[in-house]
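Undergrad: There are structures below to look over.
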Structure I
């Protein structure tokens, strides 16, 4: 198996795991969303700490602690991923799996808008078309729901901002997950302590399976992230862009086929427009990537020709 094909296997596996997360988090009921989130944070810290110990890779902490800007970035991404995780768990366990899937479908469009308003990037014409179609889809879904799809919008906005800030930090996946979870671990531990003292904790009081699944949440969080990191090093960016739709497709299937959430005609039309926007966005991205590759190839060929011409000139 080639390295690139292995990367596709890693990437598909990561997105498939994320796609079946609704089933996993449903199994963690009757624990409320905040208790599940707190345990996910704590066991992520424990699992990744063990992993880093085996890898003997703790030097990154010194760099973070000595760089105030990086330390501030860690706090920001921790808050963003905490909002994202908590909103997702709440959405799944309040029978809104379809809406959580919508959030990850529209995330690429939110990322494009962040590029425009935060990074001052300029969009191509077809990218504006995709954003316009996506906006129309959200409006139709808001009419269908009788409210803004706030769970979907929160998921898309928090994950888009998370990716934007984290890209600037350039932390490897395991190290990044550790410091983000470590920041959240303090309030998580405080909340779980209060919950146990007040007698409201479900952990350890439901069943052995429930307890085991809560403990496993750290592994379930870290493994797909590490698989994705392995894929990112092997798969072209266009390939990763297409793979990212595997997770929300599976989440949508879980919501409709397993948990029988309603999908009336208006909602289906809204999702249809989202998919149209994503097709436009993806096709334009592929074309843009190919055009950029041709420009780079031409520039490299021109540079090589100029180098050969210079080498052929007589020296003085």
Structure II
């Protein structure tokens, strides 16, 4: 397995020449990478306004991308899972993935204008197909990108909460531990199904991207970002209802919220400690208030 020397336009053009000859002649716009840690030395580039190239320039990042390439290959075999990106070219020498650029916008940008039941129906269809696809693989790792443990949140997050919120945060962590103490059946999950990894166009789900974190987890784990997508919890409840109708398997809202709690507080924690703005440019205290509102809206007394 080989990865790129760096994340420059020149390195991307060289990989395109090897993996997808001819595309190196198109304009290449490299998107900013995550940071200085070699674990995250990966990025993507828009090529000619028509393609997306994903690449890495460290071994840990290359291993994640190689995993995504393998997952997409397995899920793309007939009958293919719906809403996958169209793979134009891929390679592990160098590790490089080229997909067609799907027209549309991230769910975060359009969710306020779309019907929640219709959104939930399409997302439930995708999840039902994906969660039933583990048999395509000889073996699968656990889903990566696990949120911070509740021990870390109890110890470190509370300093970012208001004094009047801290007891509730600790109580929620205790509740999350109790809810998740009993394991559930494992399925293939996307692992990072937030609104930025979904492309929607004219009310239709066009593609789900970024399968680097795909692996085994309980089905509820894949809905952990849904309570914070759009105002209220209607997207979550609509998706859960229609998932149950499609699969005959009911999802447990308490388990979704236990994962959502850990995910939201962990995200707020690392961003606050790193001096990185929260995605909506609000404060950790406001996120805690949002969590309280979501628990209340779902009728969960924590």
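Undergrad: If P(r) over Cα pairs in 5 Å bins from 0, in percent, for residues 41-96 alone is computed to be 4, 18, 28, 23, 18, 8, 1, which of I, II is the source?
TA: Value 4, 18, 28, 23, 18, 8, 1 for P(r) over Cα pairs in 5 Å bins from 0, in percent, for residues 41-96 alone corresponds to II out of I, II.
Undergrad: From which structure (I, II) was relative contact order in percent (Cα under 8 Å, 6 or more apart) calculated, if the value obtained is 40?
TA: I
Undergrad: Out of I, II, which structure matches 3.6 when distance in nm of label points 7 Å out along Cα→Cβ at positions 217 and 273 is calculated?
TA: I
Undergrad: Right, another one. Name the one structure among I, II that helix-only ellipticity at 222 nm (-39500 (n - 2.57) for each DSSP H run of 4 or more, over all residues; to 500) of -12500 was derived from.
TA: II
Undergrad: While we're here: Which one of I, II has Rg/Rh (Cα atoms, Kirkwood Rh), as calculated from the coordinates, equal to 0.97?
TA: Corresponding structure: II.
Undergrad: One of I, II was used to compute FRET efficiency 1/(1 + (r/R0)^6) of positions 1 and 225 (r between Cβ atoms, R0 = 35 Å, to 0.05), and the result was 0.70. Which label is that?
TA: II
Since every read-out is calculated from the coordinates, none of them should be taken as a lab result. Since the structure is predicted, the reported quantities are computational estimates derived from the model, not experimental observations. Cβ atoms are built from the backbone, for glycine too; each structure is taken alone.
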